[in-house]
Structure P
Amino acid sequence: MRDTQRATVYSVEDQVGRSLLRGGVVEFFDSTLVLPAERRFADIDSISAYVQHILDLLASNGKRCLAVQVRERRGATKAHYEAATSARSATIAVPLQLSAGTRWAARETVVLHELTHHVIAGEDATHGPRFCGALIEMYRLALGAEAALLLRSAMAEAGISVDVRGLP
């Protein structure tokens, strides 16, 4: 299946991520939104604890997911999700090497993106409408309604198709 929305989804996430970098007040269509500051992680253990926290939040909302491992990825250019197979458990791989003076992937929005792949595993491996709808719900759950609204609006403006059913 072709991943036609991938580049646009990444671009929108980067745009929204800049607003979440420090958090604070933003003007949005004549409304004032108060955004949280995006969490940054120091190491794999802190990312793993955060992932478990989000899985616990999902479970408390009736959405059960299998456990997922977190490991450091070599290089500095990409984070990714590895679906479970009969030989290994599902894994989120996050690079911690510095790139342009920062650990760009050790951020909450990057981890939420990869965790969303895990949550919808088996439904849509691409960045299609199902993934985008689930990602918006993950933002709402983890970052709040304001951040989810910002992401949803940015996706709409970019012409990204979103399945409004949210999380599976």
Structure Q
Amino acid sequence: MIDTTIDMTQNTEIWQLLDQVTDPEVPVLTILDLGVVRAVNKTANQLEIVITPTYSGCPAMDMIEVGIRAILQENGYENVKIKLVLSPAWTTDWISENGRKKLKEYGIAPPEGNVVDKSVLFAEDKKIECPRCGSRHTEMKSQFGSTACKSLYQCLDCKEPFDYFKCH
């Protein structure tokens, strides 16, 4: 039978279930907050979830696939296929506004500006807003934070370290 793409208005139950699957590295974000779910397709006997990793080789994707399969099977969707698609490549532009808000409330500075950060090329320090006190008097301590997709910053006003979700 021909695949049918299911959008949010056609089957809110599936999308609501997917919105319960969290990112194992940033547990306040769901996979819908991150924008990694690209499509939901349904045939007569199979449900296919199309996802794009936040970056190639992301170690969280295996756990995300397990989470997707588990929540759907617990709710009666037995024949579930997870399809990993690398193109187009995921970008932080796909993080929802709600996801950006959740990141900030969790203490991680959400991505700012363009997807491509050219400041490194020109030796400019990117001044990221501290998610704790709101100051932009910050400095990068390391290009890599708690995970490869984050940089480690420190606020020079409140002295607190924080992760910045890098643009890509």
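Every read-out reported here was derived from the displayed coordinates using simple, explicitly stated rules and does not represent laboratory data. What you see is a predicted model; the values in this text were computed from it and never measured. Cβ atoms are built from the backbone, for glycine too; each structure is taken alone.
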*Figure out for me which of the structures P, Q the number 2.9 belongs to, where distance in nm of label points 7 Å out along Cα→Cβ at positions 61 and 93 was derived from the coordinates.*
P
*Source structure (of P, Q) for helix-only ellipticity at 222 nm (-39500 (n - 2.57) for each DSSP H run of 4 or more, over all residues; to 500), computed value -14000*: P
_When relative contact order in percent (Cα under 8 Å, 6 or more apart) is compared over structures P, Q, which one is greatest?_
P
